[in-house]
Structures are given as structure tokens and as C-alpha cells.
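Engineer: Each in C-alpha cells, the structures are laid out below.
Quick note: the coordinates plus some simple rules give every number you see, no bench work behind them. Everything numeric in this text was worked out from a predicted model, so none of it was measured. Cβ atoms are built from the backbone, for glycine too; each structure is taken alone.
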Structure 1
Amino acid sequence: MSNTLKPQLSDAVKAAMRAKDAPRLATLRFLLAAIQQKEVDERRDLNDGEVTAIIEKQVKQRRESIAAFEQAGRVETAEHEKAELVVLQEFLPQAATHEEVEAAIAAAIEDVSGQGITGGPAMGKVMALVKAALAGRADMSAVSAQVKARLM
């Protein structure tokens, strides 16, 4: 896999600095810090797939935070998180269409059923196949709900 995402993030940080866009700059710096932390922990450079996984994790955290803040009535904080979410999503691959998600789920279920695994135990195997097929292109919590509905 190529390594084009980290330079793209660095360029975005520089552009945000020049534009004096403080919220965007803070989000991008936080993302770069998460990437650098992972690189230091593993003592190696990350490729684009691993960087995308970190971005997905950050997006998931923002979605959970937004839900929690809205539930607690903290609208201003939720709006701040939504703004960060928009910035992070710029660096993810283009989202898969509903048809692509459905096709990936159907193919994974067919593959797992061919192995003789059905029902609840198939959930993990199906999700592993779907996650590999849709890496970074779909909200896995929504996909998980679709898979569960089809298997149960």
C-alpha cells in the first residue's frame, strides 16, 4: 500500500495554519498525534491502510461523543464534535454505496454459509469478511446491524 495519506495530512495542517483555521488545525494535529503515537509504539512507519484505521477509530469516537453530548443536552459541544467529524471524514476513502454494502454482506454470508456456519456463530466471520471488503468505506456499526438482521 502506498504512503500518500500522511503527507496529505501534513499539507492539510500547513494549509489550516496559513488560513488561521484553529478548529480544523486542532483536529488535524490531534489526528497526527494519534498516528505518531502508534508509530512510536510500534517503532515503524505506518502505511495508508493503518493510517485509515486510525482515522476510522477517531471517526467512531466522534460519533459516540456526538450521541452522548446530544443525549446530555450539550448541543454546543456536540456541534464542535460534528465539525471535527467532517474534517476527519475528508481523509477517509469515498463511502461505499448502499448497493456495494449489500453486495459485500451477501457475498460474505454466502461464503460463510458455504463453510457450514450459520446463525449467531457466523456473525464474527461475516463481519471479518465485510470489514476487509469495505475497509474505511462504511460505518461498521451500521453494517453490523444489517448483518445481524440478516443472520438472525
Structure 2
Amino acid sequence: MTMRIIVSEKFPPKGFKAITLWPFIFAHETPVGADLRHELIHGKQQMEILYLAVALTFGLSFVIGWWALFVLPLYYIIYGLMWLVELFRCLFDKSRGTRADGRHRPTWKRAYIMIPYEREAYYGEKENDYLKKRKPWNWIHFIK
């Protein structure tokens, strides 16, 4: 999988090192090491959802033509829905997504940390060969 890195001061928004919008990685500076692996994992996840979306589009195109509008943004639609679910769960479970050292995180950040896409990316960024040995749809194993 080839991803093109675009370095920009304006995108991603402040507070983010990088953001992957397949096939591009937008970053404030060229990501290397764990940061690059993190974004490449998101690229793999986005490809998996894109394959699913294309298959669904083909299957549903006989019934509903407007489904094609959701092909490219499906990853982020799922991402946003998972974040909302996690936000709701974090509101009622104050221990969910807390730091290992017990320090407090804002609720929105705890919800972000618990998204399965992010959990896999944070897990895999520590291993140099994670992308080589990663199985498709591996992020599903990170659903809690």
C-alpha cells in the first residue's frame, strides 16, 4: 500500500500530529517511526472498509442507488459512530479510557482512545513489523 504524505501547517487541525485520508497522510511534519506506523495502520483500516463499501455498493446498487454516496466516507462514518458510542459509555463509566498512571483525561479524549481503530493503531505503532504481520480486519479484535 502506497500512501502519499502531505506536509501542511494548516491541516490537520491543531492538536493532531497527522490524519490519514486514504491515500494521503496529512501532517504538520513528515511522520517517522511510531507516528508513521500509526497512520499506515489507519490506511490499512480504511482500505478494508473501502472494500466493504464497494462490495455493498455493488450489491445494493440494484436496490438503492444513493448508497454510492457513502463509499468513500464510510470509514469516517463508522469512526464517528464508534466515537459517539464510546463517548456515551465514558460518560457513565469514569474508569473507561483512563491513563495507566490514573491521571484524568477529558471525556472526549477517553472516548477517542477507546475507538477500536485507535486502539489497534496505538498497539501496532510500537512494533516495527506490525504492518507485515497484521491480519485484515484486525481492528475488530480491539472492540471492548
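Engineer: Suppose helix-only ellipticity at 222 nm (-39500 (n - 2.57) for each DSSP H run of 4 or more, over all residues; to 500) works out to -15000; of 1, 2, which structure was it derived from?
Structural biologist: Matching structure: 2.
Engineer: Here FRET efficiency 1/(1 + (r/R0)^6) of positions 23 and 95 (r between Cβ atoms, R0 = 41 Å, to 0.05) was calculated and came to 0.60; which of the structures 1, 2 was it taken from?
Structural biologist: 2
Engineer: By the measure distance in nm of label points 7 Å out along Cα→Cβ at positions 7 and 47, tell me the structure among 1, 2 with the highest figure.
Structural biologist: Biggest value here belongs to 2.
Engineer: Output the label of whichever structure in 1, 2 has the greatest value of mean count of other Cβ atoms within 10 Å over residues 15-22.
Structural biologist: The structure with the largest value is 2.
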